[in-house]
Every structure is written in structure tokens, then in C-alpha cells.
Structure 1
Amino acid sequence: MTNRLQGSIGYLAGAMDRLECRGAAWRRNMTDFLWNLNTGSFNPCDKPMDWGIENEDSRQWRIEALKTAGKLYDEEHFHESFKICEAVHAQMRDIVASDFRGVDKADFVILNIDLEVHACGSYNEQTTACLQRKPVIVRCEQGKFNVPHWLWGICQHEMFFSTWNEVKAYIEHIAFDDNINHLKRWRFFDFKKIYGRNVFSLDKGV
């Protein structure tokens, strides 16, 4: 059975900054699912790169640093506050750059939305993917018909879902079914032509 998504990469976008769990559980679940399809997963909680790494220690440092900067934000201590803000900016600049590199490298994006959790970078990543004409699969905790209205104008509602099971069924449909709607987004590569050999196999461990 031909797998159109074999060898491609999905980027897992969703809130992290305001979540104690960092959104790790759903990303782990989707990563395992994609791996079983021989599809790659770019997981921001476990980045496949050696720079722009975000972890709980760095997050806690930023929280405390910005609290301190806020207390120092007056005429007498302005320069001290400014230096702290510059340090936070420098750290986050690398994190943001590494995330955008992941979006650039990915073939599609899975965006997880919970309307009760503030998300910032996720929408930026989604917009970047849309401008790159990539498929953006949206899962909304509150249901498809509560997806923020802006996304109805920039994404394809055929890729809006209420549950993870619906997301998985859609991905399997794109991967294996004979007839699919490309929605002017789904584009597939013949990796044998790119690499000159078969580099991916449906057999685990290969």
C-alpha cells in the first residue's frame, strides 16, 4: 500500500508558554502516531536540533527575570531593567528562530487550540505555514465550530477537527486513500528521485 506521507514531516504547533505541562502529552501521542506511518514529527518539546532549545529551567529563568525587570522599571534603575529585557530577548530570539526553522522544514502543520489557554507563537507558526501554502490541520478542544474566525479565512475548514481521533483518521485518509482532495495544499514528493534510492520503509526499524 502506497503511503503518500512516508518521509514527510509534520510540525506540532500549540500553546507551551502558559502551560505547566508544555503541551507535551498530545505531542508525544501524535509523534508516536506519525512515526507509525513512517512520517516525521517536529516536536518543539523535544527539538531535533542543538540550538534554540527550550526547557523548564529556561522558562522559569524568564519568568523570574521579567518579574525583576518589572520591579526595576523606573528612572533610577531603567538600565538594569533594560539589560534583563535584552537577555530575555536574546534567549527567545534563538527559540523562535529554531521553531520557524521547523515550520520551514515541515511538509504540514498540526495546530492544537484550546481557547482557555493563551497562545502566541502557535498562531505565528500557523500563519507562516499558510503563507507557504502548506496544509494546516487544526484541532480545537472546544470543537471545530469554535475555531477562531480568523482561521476560517486563512486555513481550509476541511482540516478543522474536534478530536484527535478525527485528526488521525484524516491523516490516514491523506496517506492511504485512493481519492483525496488536495485542497491546493497537499503536495507529495517521490523521495526515490530525490535521493536516488529507497530511503524510507514501512517496516519499523528500517
Structure 2
Amino acid sequence: MEREVLLTGIGGQGVQLAASVLAHAAMAEGRDVQLFGSYGGMMRGGNTDATVVVADGPVLSPPTVGAAWAALLMHPDYAAPVVARLRPGALVLRNSGVWADPIGRSDVDVVDVDATGLAAVAGGTMAGSMVLLGALAASTGIVGTTALRAGVRACVPAYRRQHLELNDRALDAGAGAVAHVAVHPAWAGARDGVELGSAP
């Protein structure tokens, strides 16, 4: 089984870091992973997208998947192509701190999370993508909390180690923001009240 997650935003929102953390967390749990990132020529303000495929066997998807199981939408700019690639019934976690308009799809499950606001409370607005990542893990169990924290430590460069605790707080804030949301299990056998994401 494969779970395709699309991430999109603008440069500076941490989309590529979140994708890398998710990929490392899934590998730490023994799953096969494919990560593909793309971004514009500007460091901040340009488009930035990533695709992460997590599988319980060899990944068969091409690097650019045609249809996806879930999406993390950090900003409405450049998001339309990502939204168009979602399967009916896909889970969409949207940064409601910067986006209130409809996404243009009535056949997907949209969950609003004020990622920007929650990241600011955690200590830095640039951790918004980590808020959405924590929400994804909590609502689907695609990876567990322990693996996510390990992923943060594997991906944050040495010169930014002072931000490790901020990222941990942002992950926790995202998980707390979806405590009321029905679970969308990524893997068979997932149950409420159990840390999801364990390797098969």
C-alpha cells in the first residue's frame, strides 16, 4: 500500500523541510519512501512543492504522482495544481491562517488548521509546516510522534539546532489542533488511542 502526500506553499514556509522530516520518519519506521521536491528560483515568495510517497513495500509510483491520498496546503499561491491531483476523498490539511477561500473541490475532506498562528505561539511562524505535519501524523498515523521527532533531528542542519524544540512544539500544536477530527487511518489496523505509524 502506498500513501502519497503532496505539500505546497511559498518559499520560506518550510515545505521542503517538512517533506524531508516526513520521509526520514517513515524510513525510521521501516517503510519505503520516495521524496521529490521542486521549488522556484526565489528563496522566499516563490513556489515550493514536494511529494512524499510512503509505502509498506517497494515504492511503485513515479516521482511525480498523478493522484494523491493527502495534501498539506501552506499557502493558496501555486496550490491549484496540487489540489487538482487529489483523489476523491483525499485528506487536505490547510493553513487557515492565510487561506479562507474554498479550494475548489467538494469531493475532498478539508481540515482547517491555523498553522501560522499556532507556529507563532510555539515560538516562530516559520514552523507552520511542522504544525501541519503534526496534524497529518495525528489524524492519519502515517508516522508516529517518536519517528517525527527523530526526523526533525536528522533534517535540521547543525547551524539551526537551536530550533529543535520549536519544531517539537509545532508538531505537538498541530497534533492538538486535530484532536477533534475523525481519524483517517493511513494503514490497516490503526485504532484511536494508539500511536499510529508503526512499521508493519
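A short reminder: the numbers here are calculations on the coordinates, not readings from a lab. As the structure is a prediction and not an experimental result, all values here were calculated from the model. Cβ atoms are built from the backbone, for glycine too; each structure is taken alone.
Given a computed value of 14.6 for Kirkwood radius over Cα pairs in Å, for residues 36-139 alone, which structure among 1, 2 does it belong to? Provide the component values of the computation, followed by the final result.
Details: 1: 15.8; 2: 14.6.
Corresponding structure: 2.
Please state which of the structures 1, 2 yields 1.6 when distance in nm of label points 7 Å out along Cα→Cβ at positions 4 and 92 is computed from it.
Values: 1: 3.8; 2: 1.6.
For distance in nm of label points 7 Å out along Cα→Cβ at positions 4 and 92, the value 1.6 is produced by structure 2.
Using FRET efficiency 1/(1 + (r/R0)^6) of positions 28 and 68 (r between Cβ atoms, R0 = 25 Å, to 0.05), single out the structure from 1, 2 with the greatest value.
Answer by largest value of FRET efficiency 1/(1 + (r/R0)^6) of positions 28 and 68 (r between Cβ atoms, R0 = 25 Å, to 0.05): 2.
If semi-axes √(5λ) of the Cα gyration tensor in Å comes out at 21, 20, 17 when worked out from the coordinates, which of 1, 2 was used? Walk me through the numbers on the way to the answer.
On the way: 1: 36, 20, 15; 2: 21, 20, 17.
Traced to structure 2.
Matching task: -10000 is the computed value of helix-only ellipticity at 222 nm (-39500 (n - 2.57) for each DSSP H run of 4 or more, over all residues; to 500). Pick the structure from 1, 2.
Attributed to the structure labelled 2.
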